[in-house]
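What follows are several structures.
Read the figures in this text as sums done on the coordinates, not as results from a lab. Just so you know, these numbers come straight off a predicted model, no measurement behind them. Cβ atoms are built from the backbone, for glycine too; each structure is taken alone.
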Structure 1
Amino acid sequence: MFHPPVPGYVWIVGAGPGAADLITVRGLKALQQAEVVLHDDLAGRELLAHCRPGTECLYVGKRAGNHSATQHEINWLLVAHARAGRGVVRLKGGDPSLFGRSGEETDALRRAGIPHEIIPGVTAACASAAAAGISLTQRGVASTAIFTTGHECAEKSSRSVAWEALAQPGATLCVYMGTRRFGEIARKLQASGLAADLPVLIVSHASRPNQVIRTGTLETAAALAADAEDTPSLIIVGEVAAQNRALLAYSRPPALAHAAP
């Protein structure tokens, strides 16, 4: 159920992978009613055209090595604008609950007593698989999908990702934010038992006009990732990735009429 605007309310909205028409209807309603929008780098900026006149749009994006606002500052802005009685949208690329730091933001809102709602979005792994024309799970090929990050928080006190535990035969491994380290990650996966010729897809700018799909194997991972470095990319490792090869002879489907929400 969509919550109508009330003074001092916050919606944490998943914008989806980038294409403006992949936001949910509920997320679009929140965006259209917001008085303040705090948006990320990966949340399609075309969506801001759906804000009502006079909406204050604040860019608070974070990319590797280039943060326009710290997480503490973002939390403060959410609380401050809500306490001023405004309806606030925190617009995030993909789904806010998957490597989107929504937990830190909802904690800050709860501590401040601010009413809020999380509106999910299409996550990058699902969007990238769809862009490549594959399924992350497939009967007889992969019965498990694993989502992990290749870029860990510098302040994290616990151990790094246990790649040996994630190197599961018959699974599809989806690596977020991993292009800078994927050569190293691929070596760890091979050392943990995965074959050097296991198929790999790297989907950059999924769902956008400049989308690029790169194909290779764990053996060619370093060169593949270097070519995609510094672009928003999702890495898919597993036998399902080979299904993309059968699609290369087909052209892209025509654009949907009236695609914008």
Structure 2
Amino acid sequence: MEVFFLFLLALVVGSLTTLYWIPEPDLGRGYFQLHALIILGLLGLATAVYFLHPFEPFGDRSDLGTTGLVGGLLAAFVYYGAVWRERWRAARWPLTLALVGAATSYLVAGYQLVPTATPLPYRQLLLFVSLAGAALMLGWSLDTMLLGHWYLISPKLTFRHLVMFCSVLLGIVVFRHLAVAASVIAAASVDPMVEPHPWRALVSFGGHGIFFWFRLIWGLVMPLLLALMALHCARQHSNQSATGILYVLVMGSIIGELTGFYLTLSTGVPM
């Protein structure tokens, strides 16, 4: 349940970060209304999991985590209302509050849930980079795919937006590669006499090795190739091809980040 909870919050945070970069009149109310509903659904599900399932994801920071989660949900409701009324300038305030609340809850849960029994240098920094990368990867892959689909609804929409989103997504995938590489290098640098050793726990098939290699192939290598292909299609104004590629990339991102959260919570190495 901890993995699912972190996944929901990461997807919310990542999706919220995408809503600042396109002028609202270019896409119209429907696009932002769809995103607001998705965010409300995910935050509502995360809130239900938190209050109905017997676990404490926020540990001794329960007040801060709960306030962020509930505050983010309430702000998302206000954002949906502002989008419905097309109050674009006013909508930025609840959007930002929802992002701050959800991000606070996400980071508190991440730092409280990840075990520290396995020694790892720079764990706090690596964990922050990993949590941020996971959120961006999930949110931007999903919303870039939805943007590509939106060209079927608004065929006159400029391709500048899709090219920009695909470019940012490619950068995020590269950043995710670097973040995982940094964690792997840190794990390998630990004294080999230390037990439990983070490197062996991570890559050994006697530990979690099968999930590690699965995470690399499905969650990193495949999204990198697909992001390059999607950007090429967007530059060629082939939104249908780009959208089809992005559908597969979204699935790879979801599988990869779920596996990454599992590895992080199982081994203490941010993945």
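For distance in nm of label points 7 Å out along Cα→Cβ at positions 98 and 122, the calculated result is 1.2, so let me know which of 1, 2 that is. If you can, show how the numbers build up before the last one.
Values: 1: 1.2; 2: 3.5.
Only one of 1, 2 returns 1.2 for distance in nm of label points 7 Å out along Cα→Cβ at positions 98 and 122, namely 1.
Given a value of 1.6 for distance in nm of label points 7 Å out along Cα→Cβ at positions 34 and 234, calculated from one of 1, 2, which structure does it belong to?
Derived from the structure labelled 2.
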Open item on the list: Comparing 1, 2, where is relative contact order in percent (Cα under 8 Å, 6 or more apart) highest?
Closed with: 2
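Which one of 1, 2 has helix-only ellipticity at 222 nm (-39500 (n - 2.57) for each DSSP H run of 4 or more, over all residues; to 500), as calculated from the coordinates, equal to -7000? Before the final figure, lay out the partial values.
Details: 1: -7000; 2: -27000.
Of the structures listed, the value fits 1.
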Open item on the list: I have 0.15 for FRET efficiency 1/(1 + (r/R0)^6) of positions 26 and 130 (r between Cβ atoms, R0 = 25 Å, to 0.05), calculated from one of the structures 1, 2. Which structure is it?
Closed with: 2
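A value of 1.3 was derived for distance in nm of label points 7 Å out along Cα→Cβ at positions 18 and 242; which structure in 1, 2 was it taken from?
Matching structure: 2.
Taking 0.30 as the value of FRET efficiency 1/(1 + (r/R0)^6) of positions 170 and 226 (r between Cβ atoms, R0 = 25 Å, to 0.05) derived from one of the structures shown (1, 2), identify that structure. Spell out each step's value before the answer.
On the way: 1: 0.30; 2: 1.00.
Of the options listed, only 1 reproduces it.
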